[in-house]
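Next up: some structures, all given as structure tokens.
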Structure P
Amino acid sequence: MDTEPKFQPEFESGYVIPQMDIPPEHLFGNWLWGWGNVLVLAAALAVGVWLVHKRRSRLGIVLLGAFSLVYFGFLRHGCVCPIGSVQNVVEGIGCGTGVSMVILAIFLLPLVVALFWGRVFCSGICPLGAIQDVMVIGRPKTLPRWLDAGLTLIRSAYFWLAVLVAGLGAGYLICRYDPFVGFFRMGGFPHMLIFGGILLVLGVVVARPYCRYICPYGLLLEWVSRFAKKPVQITPSPCIACKLCAGGCPFDAIEAPSTGLPPEGMARSRRSLAWRLALAPLVLAACVGLAWKMSPALAELHVYVKTASDIRAAEKGGQPSGRVRAFEENGGDAQSLLAAAEVIKKRFAFWTPLAGFMFGLAVCARFVNLGTHRSRSIFEIHSGRCVACGRCYGYCPLNRKRKH
């Protein structure tokens, strides 16, 4: 039996469903628009690299952010989006649908730049970051290290959930729950507009909460930027340890000098690390088990599985849902749909524990990192957390002296 459901009606009269014919000029226009947006993104990244690494100008980064907010945000409605492109790439690989070269370029360009120069995309090119920067007034609050580490796990969970759902063809969670696209398009679902508004207000207290604790693409940029060939530097010359930069960074991305621990401190650190490592397998097992238990519920995100569940409920005497009525009116084959839904459920049951395992690794990494101590002699930028905003440039006296 064919496992693919038939949503289109079958006609015995020889009727052929017409194919959509797009005029060539429209195809050329879409192609031109697509690659034009890629060129604008590439140019903005190049300007960002120059402002962050060569010019070292906070004002220039702010102006670049204003341009990006207007163009990528309000004019293009947030749709020149490396953040959402994660889903297109994963779906293209997982479902075999392929990925357009335009989407692939939008996905890869910020990552390639991050590999050489750090998270320049986050500095003033991403409109989601730019709209949150509008709310940063003065120095936002610094969260405790354990709380900051715990909140970043939301981003890891969201990333692997979005990858799982997109890879199995169940939808685009990142786009569906984008908190700011409603503002860019001057309309949207009320609950998402409220969520976006809450994040913007929260940004007064905690700088860029979406970027730091939710954004899945930010997780990729953090991974890649740790290996940056030329990461962002606070000062163009040797640090004089004036502490001004650390006080001016709203993202807690500057790590203060730290001397080695005394012998008793080293002993405590080793014991702490040992029991954290001992607990790691239990954490991994718990994450895998929880993910496996969640797989049936996650499978319901797929339209085939959800429709199949509605059909079964209707067969047991329930009221047919609108989804079921539409399916029947279009001549859908219920048996094919039910068979396809079972296949999709099995895929979720197989891949969801793997997503749970990857999330478990993130939990273990954060957990172990909280128990480690690293010595450093100067103030250093954490290349993963730094969003290249340039605020520390204005606080560093050596940077100001260089400009004068």
Structure Q
Amino acid sequence: MSTSPTALVHDYLLVMRGAERTFAAIADCWPGAPIYTLLYDEEGTEGRFAGREVHISYLQKLGVGQRGFRRLLPAFPRAVRALPVDGYDLVISSSSAFAHGVRVDPGARHVCYCHSPFRYAWFETDRALGEVAAPLRPVVRRVLARIREADRLAARRVTGYVANSAITQERIASYWSRPSDVIHPPVEVERFHPARPEPWFLVVTELVRHKRVELALEAARRAGVRVRVVGEGPDRTRLEAEYGGAAGVAEFLGRVDDLELADLYSGARALVLPNVEEFGIAAVEAQAAGRPVVAVAAGGALETVVDGRTGVLVEPDDPDALARALAGTDFERFDSAQIVAHARGFSKATFQKRFREAVDLSTGQPVDTQAGTAAVTPSTLS
């Protein structure tokens, strides 16, 4: 085991999306700390953690990747509890679902950066049940009930929570009866650059039901505008069949690298954010490229988009309101330099400074960030 007094935990490291980029920024603050995760894909995470000591759970041997990991949902809580983080004075978890359930030594400190309580167990249960065949719903309902109980128990053991947004803070208080501070996630704003926009809109997200991509595409169809969609997921086939190809509404680009994504942001008329996001890193990335955001007036967009100055906010779940915004807004009137200046308030450096201060406050002393050696180590767990 590493000699570092600190360990880092993330749910699963399979791709580089918002939560993984946030975890990478956290990991950079503790370069010698080993990483523990349920599943790991070095290529899928673009080699971002290749130089680190990475411990993976016994679920790794099943060979499940990004496309199929959701099938393991019932096994995740137990596997997280089995991650061997004993022997550390400080454990920092980054949790969108299960990582906050890791078991630390008595007397050790556990600080959790919470992206969201597990949505399907807490606030999108009906959606989860609707995505499985009717005969399986009683089984899924019982699994989600067990996850909620495991979450409540886990929340009692965490020393302190940091929420990524006000809506996540409210959910932590409501579901787990725990207070938390809000520190917005980091955005690598320096990666992006303004350019002359073209006459199409952009959606950047994972293609799963709860991201509400269909709402954006239906609004685009009603508005008579074109959309480019960046992302992959189980909903792509259905969405592409209805809105791609001959329908002429959307072009589906799949996953793209960072350089191509930066060009897409700066070339878009605006980013469309149809879902209520806990934070929504894509919204800040688009603004860092000088482009406005059309978003629902709820969740993280209320903290990242300034209505009328850096974007347009519309009522949630209303494709007509979204269509009116896409068709009727004069996007040329937005000041690109002003939008970029706003986005720079969400920089990686700002996040790291605030998060390390929060950890220091929780532990009562400055934390050790000494560097260490690297290896990829499957945990020997039963």
Structure R
Amino acid sequence: MKRIVLAFCILFVAVTSAAAGSQDFTGVLNEAPYKIRVPENWNGVLLLHAHWYYGTSAFPSEAEAAHGGKVLEDFLLSKGYALAGSTFRGTGWQVKEGTQDLIALSGLFNELVGKPVKRILMGYSMGSLIALKSAEEVPLYDGVIPMCSLTGTSSLGERDGGFAFAYDAAFGWPANWGTWYDARDGLSFFGEVYTPLLAQLMDPSNFGKFEFIRLLFDLPFDGFYYAPPPENPAVFFLMFATTEAKAEIEERAKGYAYENAGNVYSLSEEEKAYLAGLGVDAGKLLMEMNKHATISLRKPQRQWGEKYFDPSGYLRMPVLSVHSINDHEYPAYFETQLLQKVQSASREDLLLQVYTDGFGHCSFTKEQTLAAVKAMEFWLDTGIKPVPEDLPILFPESKGFVPSYVPPAWPIGKK
């Protein structure tokens, strides 16, 4: 092991050779564990990995250089790609830290390996925000690939915050959790939320109330109450997001970060009739929700979200967004929000959105991931965004892509 002192940090580097000409580097950079892997037959392309959300109870001690760790790492290495990833500093919503740490990691790669021909940033879930913000603000990368995209605090506030608002309407928000929009500091999902939530789910008389919440946010039945491991049922994941994770976001923002003023919540007549058969007066619940949709962000929290969380849509490099049409936690309607942001900035020529038929949040096959990388390389090499005629070749149905898919509309209206 050798110590290298750089102007911007102190880092420790361990170097091993898995095969002649291949190299693995691990260490700590800016207080965050990192991993760099370079194959013997490196093609000159560096793929940087921006990971998804790590909660305080599930924080890894080792970095991953690709989503899911060694399986995808080894696959991409076998195709000639160099890989780099970091845990980022701390835990939680590390969009700010992750953006900075990946820039530093890219610089370290230059020092240890050499300057790549292309740098492509791949971001998953929370990491998709790092990718999208970087596509607007960090000219270091040649292209970015957000996978299973989110679209910032505004969208999360409308959907995840709305989920908490609907739970409050249906069940009442426990006082010891804070309020639906301002979670109590230090609120623990497994310590305080999981047990009463499970009890409510096990009570058959509550089924209609949970169906009201599910339908309100256009979430698929399959996956809401049960999802095969390693997936989480959406009802648990979203309650975690609107309790413990929201409390952590509020700590960073120094105040509540979600709002609902101006939102309109609605269901179809068929959905209302279905819920009535389950003993739920959906019209009454909707009336109460719309009457109390009055929470607005304060200026400091709005500015925080815009700076560290919300992509504007003003892309400065090619962006290839990949989403599963069966994402049960953050459905493909988040892509509708992304497209609207990009269209408002007149940057559609820099956005390509493709869809897979996989189940789950950020569940993509190795072949789908490789296809996305190859398509980005094609775009960068030609300087031309792939046209519809290219898509069946770049994203074939045989690999689980869904051509011509159009995501549903955003489920929350505006006054």
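Each value in this text was obtained by applying a stated rule to the coordinates, not by laboratory testing. For clarity, every value in this text was computed on a predicted model and none was experimentally measured. Cβ atoms are built from the backbone, for glycine too; each structure is taken alone.
What to note about this one:
- Label whose coordinates, when Kirkwood radius over Cα pairs in Å, for residues 170-225 alone is calculated, return 12.2 (choices P, Q, R): P
- Of the structures P, Q, R, the one that 19 was derived from, the read-out being relative contact order in percent (Cα under 8 Å, 6 or more apart): Q
- Each of P, Q, R could give distance in nm of label points 7 Å out along Cα→Cβ at positions 218 and 274, but the derived value 0.8 comes from Q.
- For Cα extents along the principal axes in Å computed as 84, 58, 35, the structure of P, Q, R it came from: P
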